[in-house]
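So, here's a batch of structures to check.
What follows is calculated from the coordinates using simple rules that are stated; it is not laboratory data. Everything numeric here is computed off the predicted structure, so don't read it as measured data.
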Structure P
Amino acid sequence: MPVDARHFADSRKAWIVAVLALTAISLGPIWLFQFPAMQDYPQHLAQSNILMSKDSPGLDYRDNFECRFKVAPYMTFYLVTAGFSYFLPVEIAGRIAVSLYVLGIALLVLGLGSRSKEEGPKWGLLVFFPFLFNQNYFLGVTNYLYSLFLLFFALLDHQKFCESHLGIWSICRQLLWQLLLFLTHPFTYLVFAFLAAVQSFFYLWERSQVQRGLFSSAPGALVVILWYFAANFDKGGSTASPVWLNPITSFEYYLLMFSGMRWLGGVDKLVAALWAAMVLLMISAFFVQDSRTDKSFRRYLLYFGLATVSVLALPFRIGNYTFINLRIAAISYFFLGLICGQIRLKGISSISCVVLVVALLSFSVQKQWRISEEIKEIEPIVKLIPKNSPVLPLVFDRSSPELDRRYFDMHLHDYIYYHLIVGGGVTPYFFKQDMTPVHYLPGREPPAPGEYDPYHFLWEKYSTAYRYFIVRSAPKAFIQYIQNFTDVIGHSGKWLLLEKR
């Protein structure tokens, strides 16, 4: 074995430098690209912006929206972004808020890598960085992204809580992690409660530890369940029948992480080959180098199995809540990262791991740049619309060639940048979930054919409330129809801006 490879594999300083460098690369798409490649991000950012500027002079938000911001689940991203908006432009505040997701995962990796210094650097943990940009990131579900690293911090602290001496600090620390997780995303809290219960049974030899582990999470899980039923009872959501996806569809979604986020339209063969090389590297290191040294390996392997099976077995929808099983894919990936972290990589294997991680991360960054350039097409359009205007978006093609069109609608919310770049105005498709902080005032939600149904647009039925119409990839027949009543005043890429005549 080359001396330099052996020295690199055992160098903790080199490992820390690698973590910091990968963190910087992961922050690049957030700060260097004009528009983050996150589908729902503009919706969440606009809600934070309205929270902070609702009473601003010159903006008409108060005429159209009401704010119901409160201490409740799903508040963390809005609280963070609104807080930074006190001192910074909302666009910068949003970038900082998304950066906290990357920094949270980086801190998790650093914390995991420092737990057993005698075993040397855990190079396998670096796979967390390409896993950062999973399907949930591209979907732009910001609160759920926060909840991912909070879940692992809470679960690791729960392990320490079960094993260490029971004291005031350990109780308060565990309660704080659970509270943060509950306020960020209640679904992820339920995942934590289940895994914490499973984790408790690893201490069967000590009855008090089992009881401590179970009772530390059970009350919170009960609160989440009761809260969900109370919130959905009057809507019939709590009694609606679950809806399952075809397991093959769920499995294809799971594999998107390893196929370049594409399935229909062609897998990214180079990305798939890099992931295959990573799998072979880890299998080789595990069996050939006999690196099974950490007692947590079997525990993480069990969690990974449970999470992966859940993606295939759980329903997609219960009542008003969707993407139940598909959300867990990211949790499965991160447990896979924990498993890789338990495999001792030596010599050239550690260098190979770093090279593969950098390559995978680089391909993801390039993909995000291309998507950002697609989103950028909307900017000249929205800048032509005056402030405080009513606008109807008609998005006929919501997809990006960079992402599988069955699971991603990357350009569905691009028009929201009107509220962020110009300000004021009203559009018809803000999130309507009770957990979001901004809602239409009674009678102020303008009529619309439906976000996914632009073909149902009829001038006589939907045009009264609007002056401007933002259209993406409309068929020629529709353009001819709407131009009977409007004039084209802007064109950029696949977007058209029309003004009522």
Structure Q
Amino acid sequence: MQYINISEAENSPVIYFNTGLDARSFARTKMSQSLAEPGYIVNPDGSHEIWKASGIDEINGFMQFWGPLFKGKRLDLLIGETNGSSQQEALQAVVQWIRAKLFLGEIQTIRNPGAAFINNESVFLAPEHLSDRCLFLENSEQKNESIKETKPALTARKRSNEGIPPDRFNIPDLKGLDSTAFCAGVMLYSVLAKTHPFQSAGIYQDMRDGVFLPISFALPNLDEKLAELIQSALMLPVNKKKPKMSAADILTGILKILIGNDNNVISVSSLFKTLSEEKSAQIDIEKKRFLSKQNSFVKVKRFITLNKPALMISAAVLVLTIIIIISSANTAANRPTTAGMPPENVIHSYFNAFSSMDFEIMEACVNRAEKADINAVVSLTAIIKTRQAYEASMPPVITAAEWKERGGELPAPDVFGVTDLQVTKVSGSENEGVIVFRANYLLWPLYEDKPYSRSDVMTLKPDRKNNWRITEIARTERQ
């Protein structure tokens, strides 16, 4: 039974959300408050509309929310139908979902693909908490129908900390762009390999441990760049390991590969190459060797967790620490850094990169500081590229510094970035290992006529490599 479905109310097609509650339980749990919870319809040009439920009905003994119809297919069902032309349709839907999430930026929306509806033009992301309940009920019902458990097995499952996972495409540990990138990786793996990367009952533990068949073995003939992006996405929640790239790099990289010059999603077949028999045989040998090692790792680690945590986990941490050191050294070599920069230069580099929308340099300048600026740049970049694809006559975006050098004429809707930057030292010194600066500047937002006047108090400290980086940003803003 689908707890999120299309039916009729007041003689018109609508979307229904079945709460699984009778009238009395519904009133006791105060579920009616969910009537005000918003969903979002994201359009191809980056704009979005707020969707809200219109009413509540009792149908077949259950209280159900209903609201305006969105004509589309559930994303999780599209992913489950990956044969022939449906595989291309599923790939198109995943790309649309990624773009919609980037367009919405910091707006919190439902992560589960079961609550996303896709058509050729728009993406509907259903209300989060209401959808979570419906999909949990739906998944629990499917489990009860497909699994016949003995009483000891049932008791053991009830003791599980995880319970029945309502979402096989996400993990509760991740938030923001990390969550979006991981979900995108799982969906692409499922569509292209026609199998889910995490299949065991302990799915969340496997996600945390990185227990899955790498995409390079599942699809050895897949485009290497796309395979690397998917692999990095799936490694985001893994404890004690760091992915090869950030979530922002993963998402923008995926869109760059999958969206052609005509702004359409490229064909699935074009993502694969032909391998020689010799290469296929070599990969098959490496795959068997990897699976053997992974199976041993899983058995040993689960045994340690259950029986000898104090002694054996210490040994596991030592091994993982060595892996982290080697991995960090290899992946950090090519990333931008602030090596050799005086503290004040780091601040100027940060704001120059903000104006040019270079989020890689911005990430290099901060260390544990608030990343709202970086997320804003990633979302803005996605909006600009989409508009450029749809609007051939769209004027180019001009940096605020360049615009001011040309005379700074108003209005300036196509200008973005920082002008009138004044950096003054507030306290601290390099010898003390901490310096506080005040940065006063004007921020010219894209598609707006007036700037924001900002005053940021920025704290800088040296990192482990003795490079100065921004550790805190306290912002005051007015327009």
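Thinking of P, Q, which structure, once P(r) over Cα pairs in 10 Å bins from 0, in percent is computed, gives back 4, 18, 27, 26, 16, 7, 3, 0? Provide the component values of the computation, followed by the final result.
Working: P: 4, 18, 27, 26, 16, 7, 3, 0; Q: 4, 16, 24, 25, 20, 10, 2, 0.
It traces back to P.
State the single structure among P, Q that was used to calculate helix-only ellipticity at 222 nm (-39500 (n - 2.57) for each DSSP H run of 4 or more, over all residues; to 500), giving -14000. Present the calculation step by step, with values, prior to reporting the outcome.
On the way: P: -18000; Q: -14000.
Derived from the structure labelled Q.
Next question. Consider the structures P, Q: one of them gives 22 for relative contact order in percent (Cα under 8 Å, 6 or more apart) as calculated from the coordinates. Say which.
Values: P: 22; Q: 10.
Clearly, the read-out refers to P.
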